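Pasting the structures here.
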Structure P
């Protein structure tokens with residue numbers, strides 16, 4: 001992080017976007033599968049947020065956006081580790097938002113549904129069809145759908161929005 005700041009200047013916007021899955025039912029989940037997902041999906045957000053928060057506070061401006069998941073809001077069969085990590089991002093978001101709001105630093109989260117990424121592409125085609133049947137908009141989201149929300153939450157137009165979770169799921173959990 002120090003090298004990035006030295007080369008490019010202060011970090012004004014942080015997007016916590018790490019995410020892996022190690023799906024299995026909890027009664028079969030070993031500590032390695034649990035820990036790998038928690039470390040990647042939640043601990044990384046703590047580590048990066050912690051490393052930029054002091055500079056943002058001191059400068060009186062910053063934006064942090066964490067990518068959670070609808071599965072962090074509703075849970076998902078075989079994803080206790082993933083759902084716990086993504087729900088943890090929501091808690092981290094809300095707590096840190098309260099801590100830094102007076103310093104003009106906003107902290108928000110996005111909760112995407114099924115977005116066309118390698119994670120979704122790995123789902124068997126018959127399962128993808130079942131998922132699509134539960135999405136009122138009738139399509140998977142695109143990375144651009146999520147990117148546009150990140151851009152908005154990172155802008156001055158979102159200066160009075162903090163501690164919030166924006167769900168981007170085509171109406172799936174509406």
Structure Q
């Protein structure tokens with residue numbers, strides 16, 4: 001698992017020369033591939049593996065593995081916004097976007113943090129959904145994938161999953 005910092009891309013080789021998640025990994029690790037993606041502006045929990053079958057099972061829409069994100073928005077969330085996010089919207093490209101669950105974590109005078117749960121991952125899902133509702137995303141941090149939590153892993157740091165964590169994930173995708 002890696003705590004991906006904001007500003008790096010989730011790819012092995014970037015044609016634009018940007019820093020990639022591999023800059024965060026020890027060079028003595030075996031080759032690993034990201035399990036899914038977090039866009040350049042997003043941060044948080046990213047899994048990496050050299051087991052393509054396991055990766056596919058984590059990403060499969062059929063497993064409906066919940067992923068939780070803490071999202072800071074440039075608005076104050078109200079019942080109408082939360083309801084619209086749950087009901088879903090059609091994006092400009094015709095794709096239907098909705099969340100599985102959400103709650104308000106904390107609010108300020110001009111913005112707030114939401115806990116957003118998805119059970120499918122479409123490209124820039126949360127950002128596109130909120131943009132359709134006229135709301136901007138200030139920060140987006142993935143905090144969990146299924147039963148696995150990011151915890152206190154520092155930004156840019158990585159560590160191997162424990163056998164118990166791997167077992168929990170395996171059980172969650174079955």
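Each value in this text was obtained by applying a stated rule to the coordinates, not by laboratory testing. Since the structure is predicted, the reported quantities are computational estimates derived from the model, not experimental observations. Cβ atoms are built from the backbone, for glycine too; each structure is taken alone.
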* **For 0.75 (FRET efficiency 1/(1 + (r/R0)^6) of positions 28 and 164 (r between Cβ atoms, R0 = 30 Å, to 0.05), calculated) the corresponding structure among P, Q** => Q
* Work out the source of 9.6 here, i.e. which of P, Q gives that when mean count of other Cβ atoms within 10 Å over residues 12-19 is computed. => Q
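Out of P, Q, which one gives 13.0 for mean count of other Cβ atoms within 10 Å over residues 92-99 as computed from the coordinates?
On the way: P: 17.1; Q: 13.0.
Going label by label, the one that fits is Q.
Matching task: 28 is the computed value of relative contact order in percent (Cα under 8 Å, 6 or more apart). Pick the structure from P, Q.
Working: P: 23; Q: 28.
Structure of origin is Q.
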* Structure fact -> Note: mean count of other Cβ atoms within 10 Å over residues 84-91 at 14.6, derived from one of structures P, Q, originates from structure Q
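Have a look at P, Q and say which one yields -13500 for helix-only ellipticity at 222 nm (-39500 (n - 2.57) for each DSSP H run of 4 or more, over all residues; to 500), as calculated. Mind dumping the intermediate values first?
Details: P: -13500; Q: -5500.
Here the read-out was taken from P.
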